[in-house]
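Have a look at these structures, which come just after this line.
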Structure I
Amino acid sequence: MDAARALAAAAAVETPVAVVDVLAMDANIAAMQARADGLGIRLRPHAKTHKSAFVARRQLERGASGLTAATLTETELFADAGADDLLIAFPPVGAAKLRRLAVLAERVRRLAVSLDSIEVAAALPERVDVLWEVDSGHHRLGTAPEATVAAVTELIGAIGPERFRGLLTFPGHVYAVEDRAGLARVAEAERSAVMETAAALRAAGIDVAELSLGSTPTASRVEAGPTEMRPGSYVYGDAQQVALGAMSADQCALGVVATVVAIPAPERAVIDAGSKALAADARLSLLRGYGIVAGRDDLVLERMSEEHGMLVAPQGRRTRLRIGERVLVIPAHCCTTVNLHPAVLMVEAEAAWWDPVAARGWQPAAPDPGAAKTVDVATTPPG
């Protein structure tokens with residue numbers, strides 16, 4: 001990321017403000033696409049990272065086969081942006097979500113969801129395919145590999161073989177590794193979980209068309225065999241990816257510009273970007289603090305409250321910052337940082353413009369006019 005260009009573009013903007021270096025972003029998109037093309041597998045980026053129609057179109061134009069989303073709001077936005085092959089990597093439960101899913105399925109060429117429940121699968125609209133999730137070690141969703149043959153056999157009995165698209169896994173436990181050698185172990189567990197489970201299914205006479213895996217840290221370790229990968233954070237990068245060695249700080253395209261508002265001690269400065277502007281969900285032990293201060297490797301974003309971020313210099317040293325000075329922070333986690341901002345400032349050469357984070361947060365469906373009225377929801381507070 002060109003920190004000087006980002007700071008200059010945001011000079012007249014009130015802080016904190018999220019800024020994206022479009023040239024760095026485009027380079028990240030091209031590099032990951034080349035990685036997938038070189039392996040002969042499809043790239044289906046997890047677009048929850050950016051939640052942007054502009055960035056989604058950029059990924060599709062550069063060769064992505066489709067997009068992954070986490071919510072129906074994201075999926076609807078990406079369909080509006082031109083994506084016609086979409087995967088929702090989250091089980092949709094409840095009548096309201098299923099109604100939205102049915103409408104969405106009529107708008108796009110292919111729609112699938114990943115899940116690990118026969119009950120959830122049986123309730124899906126008929127035009128929606130299923131990727132069964134295998135637990136490769138993250139222990140969030142998914143059946144254990146040894147239990148998956150029985151589960152998929154039951155799934156096919158419930159929805160038919162045509163709608164069973166294949167297997168999916170997510171190696172989220174990569175963010176719990178304590179050293180970079182752990183990255184290789186997680187990547188191997190990720191690959192073996194889908195490859196060995198697929199072999200067992202095929203031995204049982206079940207066709208497995210797709211094997212979907214992926215995270216940004218393990219993307220560099222993917223080998224031929226799976227049919228698609230779903231990295232998300234690569235498009236912007238973050239301090240977690242830098243700590244894991246998956247990206248360099250220069251490759252990171254997203255930063256938050258903040259202003260120094262106080263220097264209560266020589267070794268501590270306070271910026272106006274706290275947990276309402278920067279992700280507070282960093283969980284990687286390899287990472288120092290909650291982000292990287294561009295050009296200032298000596299400073300650590302040690303802690304945050306809602307509005308305040310505390311930058312700390314090494315013991316016995318001064319921050320050498322001034323009140324009113326601006327800094328650029330590469331956040332610990334780009335996905336949750338983006339979700340905190342209604343728009344990001346896109347910076348490209350001499351141009352800058354606002355790109356709305358249109359799919360941020362959660363947006364419920366409109367009430368079903370045919371449903372029984374059970375609750376009166378006032379549009380203004382009572383009284």
Structure II
Amino acid sequence: MPTATIDQVIEALRPVEDPELHRSIVDLDMVHDIAVSSQGVSLTITLTVAGCPMRNEITKLVTDALTPLVNGAGVSINFGVMTDEQRQNVRTMLNGTPGATAGSSQAHGHAEGRAVPFAAKDSTTRVLLISSGKGGVGKSSVTTNLAVALAASGHTVGIVDADIYGYSIPRMLGAERDPVVIDGMLLPPENYGVRCISIGYFVPEGEAVIWRGPMLHKALEQFLTDVFWDEPDYLLIDMPPGTGDIALSLSQYLPRGEVFVVTTPQEAAQKVARLSAAMAKKVNLTVRGVIENMSWFTGDDGKRYELFGSGGGAELAAELEVPLLAQIPLVTQLREGGDDGHPIAAIAPESEAGAAFHALAAQIVAMKPKKIFSAGLKMV
């Protein structure tokens with residue numbers, strides 16, 4: 001068989017995407033030193049950073065792409081690391097910051113003074129603020145499984161773990177690998193098709209976050225501006241419980257945000273959840289719906305047991321004049337999935353709880369996003 005040409009190798013590799021950047025490795029200038037012979041193909045792939053966690057996956061993708069071309073001959077891959085200039089070029093290509101110079105805050109992705117992209121009028125990302133009035137209602141579990149269900153239906157999805165003091169999203173999503181930094185830009189870890197960022201990646205295991213308002217504000221700003229989100233279809237914000245500094249900051253950063261209130265059926269939780277809805281109204285955000293978690297437990301006898309009472313979600317939805325979008329049953333597998341990073345919406349989508357999350361995702365997709373007008377924050 002005739003030897004493959006260098007141009008053929010390049011074209012065979014063009015569809016191969018970097019698993020974190022979701023761009024062609026050819027367009028990212030990662031492919032170098034191609035040599036072809038009757039023995040096969042050898043080439044060098046320059047990784048974005050030393051110790052890139054995606055090295056093995058890139059090896060497989062490149063090998064799979066070139067194997068048909070070499071007709072049984074070998075594929076030899078060497079690895080290098082990008083220079084600072086190459087990484088800056090990658091960041092410029094991804095974030096569109098022509099004219100930024102090395103060493104400037106713009107070139108290195110420093111958040112200060114930069115606009116939050118999701119607040120722009122032309123942003124196509126729907127921002128979903130998953131809120132609750134109190135802790136312990138399963139808000140983070142709902143956020144994780146809803147995100148996974150949205151991704152499973154073909155959408156690009158990200159999560160910001162804004163519960164700075166009680167972060168849990170990386171564990172629940174099973175995305176515990178640290179973010180990669182390219183020229184000051186953070187590449188968020190991804191699992192089940194969902195990217196996420198959390199303060200948990202930057203705090204030593206078991207160490208508490210003890211910050212005042214300004215530091216919380218800055219951390220959230222950086223999560224929104226210094227992370228390479230790549231314009232996802234949906235960005236879910238796992239809000240902290242209550243109505244404090246973080247909630248206020250996010251209302252300023254994300255005026256297009258749509259609020260979804262999570263509660264349990266019990267009256268005490270429903271009454272406190274009402275407070276998060278009241279705050280949303282005060283800061284000109286719109287509550288789109290209520291999600292009732294821990295609605296019932298189905299026993300082996302097939303009977304539903306309402307361990308936390310009933311009616312709280314429906315009552316809150318009626319009061320807020322929004323739909324009750326879902327009632328999520330209480331099941332052991334849902335809790336276990338949150339502990340070991342295997343969300344039930346991913347591993348058991350046909351189960352009672354898994355199906356409820358996928359139905360919830362379908363309802364949210366069917367909703368028309370709220371529009372923002374003029375330069376104000378008022379949602380219509």
Value 20, calculated as relative contact order in percent (Cα under 8 Å, 6 or more apart), assigned to which of I, II: I
Identity of the structure behind 4.1 (criterion: distance in nm of label points 7 Å out along Cα→Cβ at positions 92 and 212, calculated), options I, II: II
Parent structure of the calculated result 74, 54, 41, given that Cα extents along the principal axes in Å is the read-out and I, II the choices: II
Origin of the derived value 20.6 (mean count of other Cβ atoms within 10 Å over residues 20-27; candidates I, II): I
Structure from which 16, 14, 9 was derived, semi-axes √(5λ) of the Cα gyration tensor in Å, for residues 268-315 alone, options I, II: I
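None of the figures in this text is laboratory data; all of them are computed from the coordinates on show. Since this is a predicted model, take the numbers as computed values, not measurements. Cβ atoms are built from the backbone, for glycine too; each structure is taken alone.
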